[in-house]
Structure P
Amino acid sequence: MENTESQKPYKLASREYKKENTIVEIPNNRGQVIRVGGSRIVTIAGPCAVESREQMLEVAAAVAASGAVMLRGGAYKPRTSPYSFQGLGEEGLKYLKEAGDKYGLPVVTEIVDSSLIPIMEKYVDVYQIGARNMQNFELLKKVGMLGKPVILKRGLSATIEDFLMAAEYLLASGTEKVILCERGIRTFEKATRNTLDLSAIPVLRGLTHLPIIVDPSHAVGIRDKIPPMGLASVAGGADGIIVEVHCHPEKALSDGPQALYPQQFDKLMHDIEALAPVLGKSIAHIRLQPLALSKEKTDKENEKKPGSILCAYSGNRGAYAEQAIARYFDSEAITELPTSSFSELFQSVTDGKADFGMVPIENSLAGSVYENYDNLSRFEDVSIIGSVTLNIRHALLGVKGGRLEDVKNVYSHPQALSQCKKYLENHPEWKHVDAVSTATAAKTVSQLESSENAAIASIVNASLYGLDVLCEDIEDNPGNFTRFVVISANNAKPKLKMMNVTPKTASIIFKTKNQPGALYHCLGIIDKYKLNLSRLESRPIEGEPWRYWFYADADISALGEQIPELENSEKGIREYIEKAVEELKTMADDVRILGIY
């Protein structure tokens, strides 16, 4: 809180009152915290109305499997017509809560009258104030006093200032956990149910610190038009979306025409996942089961953050790998463990000093990080359990008061230097100095305290190491992405496991026999099993001249559709990959699955 004397009519909701973004934290029943407003995109899904126990269990299973992190459903329905279905009341709340608890999904439901608070309190994780009640000030005050998370929907004809003044009622009444929801406004246009005001997202972002989500279902009201507007909402900067999903929308008692089929919702989630790295975000996921931490960590390490998990990375604070850790483990209690080299990182995970390791494996411009392919072959006791893609944006950092014309030496990781080749070619007089990581380079420049030195690193290192930004966005191509993999020791149980993440990649390492056509026959088996190779790398085998390890990444995201008997079951897909590997062993000297994730 920087300034309680805001010049806006809304005080507590304004950027003048609080500069940093508010993150609303919502715990589930698996020891996990869903964070709305952080670096992950959250999705809330479910039917318009709770109709039966069977309906809620079926739809909860479907949306959880596709990537939703909260379950929505109306138990009390404010309808335009008094003859329309009004909801099941407390019975509906019981069904909603049972379904949510079964899949680890906090539940969201609308409150239409303050008299219902005593009934709803024991079932509801997040209250929703609907568009019709946005200016029901007595209801806002009563719900605000509960101190629980609230989703506030914009009124049908409300201006942005009206919207923020309604949020002010909630904040002033006691809750700090307010989520704004744009759901379309009423205009002269009749082609859609309402007009989705996507411009409200950046406008609100400048005016308020509160998180912002979008409801494309109520805005558009037409099933086939909802997915593109959901994507547009995320691209526009929304922290998440709330959509209606029904397994049998043709039989829905409320808003059937705007409810997505589970298959449509699943495709929308895949599209959002593909878009997220471009926006510098990733998708939130629900944990399959509570996480048990490694027993090998010392008491001193555990003191860093009580109950946290340790993830090792190579470099110092501010490294891109550290940012990848924050992205991947967004809702977890995480402690970053810096190491001085990739080998030390792998060893830390193998020895149990760290629960996980964050390892860069390839860059869209500079190619593979070969050292880590070699480490994956050397350290046989680790496996890949996940991946995250980070948009890499480089800046040239110098000491305080330094000038571009003073620079003589540029420090950075070799990958970063190659990614800024065009910019560096404009300064041929500069000497390039390799560093373990970009963050190490920034730290070195800070310690040398000379304007002759500069570092290529993320802009976040400027504040970490007291440096000035001499030039921003100096990478050759804005499409600069690095894929990191998360490694874990094979004997670590249980691994961090998310319930709504169907495996998308299988990584395999194999050594071909020393005979003609060996690689050809190995690839034939991969083709036989319909494994869509997305990457194939070769690396020399130490001590065996002219022999090579081959690393293969296979895109298996469509495997369940190509082979219906797998039914997109994670167990079925894993068994299928293992069967393919067993056959591959007949054509190769050595084969190992690095990970199915």
Structure Q
Amino acid sequence: MLEQEYYRFKQAIQGGARLVIAHQQELNKINVFPVSDGDTGSNLASLMETILNETSEQLSSSLALFERVADASLIGARGNSGIIMAQYFNGLYENLGEEEGNSFTSQFVKSAKLAVNHAYQAIERPLEGTMVTVIRSWGEALHEQNQHESIEKRLDHALEVAKSALEKTTEQLEVLRKNQVVDSGAKGFYLFVEGFTRSFNHPDLQLVEEEATPLTVQIHQQELVSEKPVHRYCTEVLLTGVVATKDELQAEISHLGNSLVVALNRGKARIHLHTNQPAKVLSQLRAFGQPVQQKADDMLLQYEIRQQQKAKIALVTDSIADIPADYLLTQQIHVLPMTILLGGANYLDRLTIENQEFFEQQKSGGERGTTSQPALSQIDNLFAYLATHYESIIVVTVSEKMSGTYQSVKRIAQKGLLSAPIEVIDSQQNSAAQALLVMRINQWIQAGEHFETIIEKAYLWRQNIQIFVSVDDLEPMIQSGRVPQSVGRIAQKLNLKPLVGVADGAGVLSGFSLSLAANESKMLKKIMKYHQKRRLLRYGIVYAGHGERVAKWQKLLSDKLGMVPAFVMPVSTVVALSAGAGSIAVAFEIDEGVKSR
């Protein structure tokens, strides 16, 4: 009997998870609250994928099953709705097993109601007409139904109550009334309990998408009405080793944004906040625990895409491409942030740590930072979102010879699970040179060229881009392997300054100079040689510190080339880690036209 009970709960949980995943695109389309960022479905699907993965193996009991769900939900939760649901699952587990002698099913029914408070407490300012309303309606209905009824009938009754509560959300919030949709997070929870109920009550049936109960409120095809987000980044952090209370965590960062949600259980905390300062959020949360997971989704970009999408082809790159933030936003280019590991904590390049803070932490901690490519789940989530909004996707990564990012993205793209075709292009470059390739591809996209044509041209255009880096301090390049140890140590003793370029996707030494001035002179001569022979079409300047050198190079090249740079900006922290403070680089496109293969 106990074994049968365990399998029924396991099948119910997995049935609920699968139904949410099947409806993720619908949930994305009706997502207008708290901001119209169109990713509620993707976020809840990410949570459900984690739950499915973590409950796939055999566990010892039903209680162990719900403990696994609680732990998995804190790890896999994304977005406002995902974290609220995660806190509910944790509350569900915490209230199980407290009354010995009662059946697990009766404990589950009681816990379903007690856990409602956990969901409400996770939110700084709970609003009715959202997910918590449906959670409360379902939990209370399940518990308060005639206790002599079977669990199957109680689940059916609670599902009907939840459905009614969901349909009423349209009239409870103004933005839902304007769009005549239900709350997307609330519907996500309803879908979970629908899949849970059907799978529990009919263990021999396989629930599929078409079997979901239709709702009286239909999705309208017109453009959804929404307000521009006040804060740009939907920021989330998973902390471990937390000893603070939920109230202490909320008090620490509530002034940095809105839509604050905190899920906390057994030393782990998942925090959600809409903010313009994700790096500051991380800086303050570090005092309470170790950051092991983060995200900072660009809600303003998502809003702009929903309001006026510029193209049907999505363009994606990684954060090593040094592209101005304003250009990324106005041109609607998506960025996968690289991960930086420092002092046992993880950070998102360009988002949750800045160059100056990175160098200060590295110096004070006496530990060299390292980097890694975006997580597979992060890539998967982005692709799921893009497939909802675009007809096809082009990804331009840092050179395969410099990072594993290309292979990671390629692996996800080759799954073949998305309807949108994806092309992953190895830029064979990095930094500003990678940025120039992305900008060129964007021009072709905005001109309305076909997907296949753009891909063919992009592979050929890589040979028209060059970059040179003048390095002040050799140590970071030696440590990162950009310069061989033997050569680097000799050059250090002689105080030589290297000039670095890229050939066939790999960093190469273009020579040494006895001084920084001589090194810069050599770089200028190489640039002018290209310009005189083939003419430069566009160039960019990037740097790590030393603003006076940047101003000098900007004026020098503007005068020599007769055109201003396309951009002047700091390098990404990932690039700064290997190039070192004081480095400066110039990347440029040469005019060779596009030949046929």
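Values in this text are rule-based calculations from the coordinates and carry no lab data. Everything numeric in this text was worked out from a predicted model, so none of it was measured. Cβ atoms are built from the backbone, for glycine too; each structure is taken alone.
Across the set P, Q, FRET efficiency 1/(1 + (r/R0)^6) of positions 431 and 527 (r between Cβ atoms, R0 = 30 Å, to 0.05) reaches its highest value in structure Q. Mean count of other Cβ atoms within 10 Å over residues 15-22 computed as 22.8: which structure among P, Q? Clearly, the read-out refers to Q.
Quick check on the output: 20.5 is mean count of other Cβ atoms within 10 Å over residues 63-70, derived from one of P, Q. Which one produced it? The correct label is Q.
From P, Q, which structure was log10 I(q)/I(0) by the Debye sum over Cα atoms at q = 0.11, 0.12, 0.14, 0.16 Å⁻¹, for residues 375-502 alone = -0.48, -0.55, -0.68, -0.79 calculated on? Kindly include the intermediate steps, with their values, before the conclusion.
Details: P: -0.48, -0.55, -0.68, -0.79; Q: -0.51, -0.58, -0.73, -0.86.
Label of the originating structure: P.
For distance in nm of label points 7 Å out along Cα→Cβ at positions 535 and 583, which of P, Q scores largest? Before the final figure, lay out each step's value.
Working: P: 2.5; Q: 3.3.
Comparing P, Q, the top value of distance in nm of label points 7 Å out along Cα→Cβ at positions 535 and 583 belongs to Q.
For Rg and Dmax of the Cα atoms in Å, the calculated result is 26.1, 82, so let me know which of P, Q that is. Derived from P, not from the others. Given a value of -15500 for helix-only ellipticity at 222 nm (-39500 (n - 2.57) for each DSSP H run of 4 or more, over all residues; to 500), point me to the structure among P, Q it was derived from. Answer by label: Q.
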